[in-house]
Structure 1
Amino acid sequence: MDHSEHIRLNEDELTDAVLTGATVYGPGDETIGTVSHVHGQGAGAQVIIDVGGFLGIGAKPVAVPAANLDLMRDVDGSVHGVTNWTKDQLKDMPEHHES
């Protein structure tokens with residue numbers, strides 16, 4: 001997928017309501033996870049990505065800074081993110097536990 005034509009989200013859009021359910025793509029444009037939810041808002045937000053599993057079963061939640069994701073809308077308005085992390089690198093991160 002060519003992301004060059006997609007519109008980058010502004011800081012005000014980095015919210016749970018906007019990002020939850022967004023697909024996250026890795027460096028090879030492969031699907032590596034889905035945004036489960038977001039803690040905080042804006043560039044300082046923590047995005048919780050469910051990695052692995054099948055249809056949400058067995059997925060491992062990991063927290064990454066929103067600033068480390070390129071978050072955007074495609075021509076149809078669907079929100080998604082792109083990262084340089086691979087699925088294996090995300091799986092190696094500590095599991096996120098709700099406090």
Structure 2
Amino acid sequence: MKMYIIIKDETPDKLVPVITAHASLACYKKYETNLNMKKWINGIFKKVVCLANEIEFNKLKDELDFVVLTESSLDNNEVCLAFCPRDEYSKKFKFLKMWTPQNI
């Protein structure tokens with residue numbers, strides 16, 4: 001069971017740690033009564049942070065149970081999606097690139 005956090009690939013690396021922290025908390029708050037969330041929060045709460053380009057990001061919005069985060073320092077543009085934890089995700093998630101800091 002894990003939570004996927006998806007960051008738009010144009011988001012500056014220096015903002016990603018704070019955005020992902022906010023994303024996991026926002027997702028927890030929205031879905032805290034969800035059975036999968038309860039199982040996840042009371043176990044080993046794994047998180048995966050991935051990058052998505054604009055097209056991938058928008059296609060992921062077709063999935064269920066997520067929150068969208070915006071960033072005020074980036075003109076309130078959407079920068080992140082955080083998905084309620086689950087055992088299995090659709091095939092789209094398998095092709096996402098893991099986020100690694102480049103220039104923090």
Task: Test item: distance in nm of label points 7 Å out along Cα→Cβ at positions 13 and 37 calculated as 2.4, pick one of 1, 2 - done: 1
Task: Read-out relative contact order in percent (Cα under 8 Å, 6 or more apart), computed value 44, structure in 1, 2 - done: 2
TODO: For the read-out helix-only ellipticity at 222 nm (-39500 (n - 2.57) for each DSSP H run of 4 or more, over all residues; to 500), a value of -1500 was computed from one structure; give its label from 1, 2.
DONE: 1
Task: Structure with the greatest value (metric distance in nm of label points 7 Å out along Cα→Cβ at positions 29 and 53, set 1, 2) - done: 2
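Any read-out appearing in this document is the output of simple, stated calculations on the displayed coordinates, not a laboratory observation. Small disclaimer: the values here were computed from a predicted structure and weren't measured. Cβ atoms are built from the backbone, for glycine too; each structure is taken alone.
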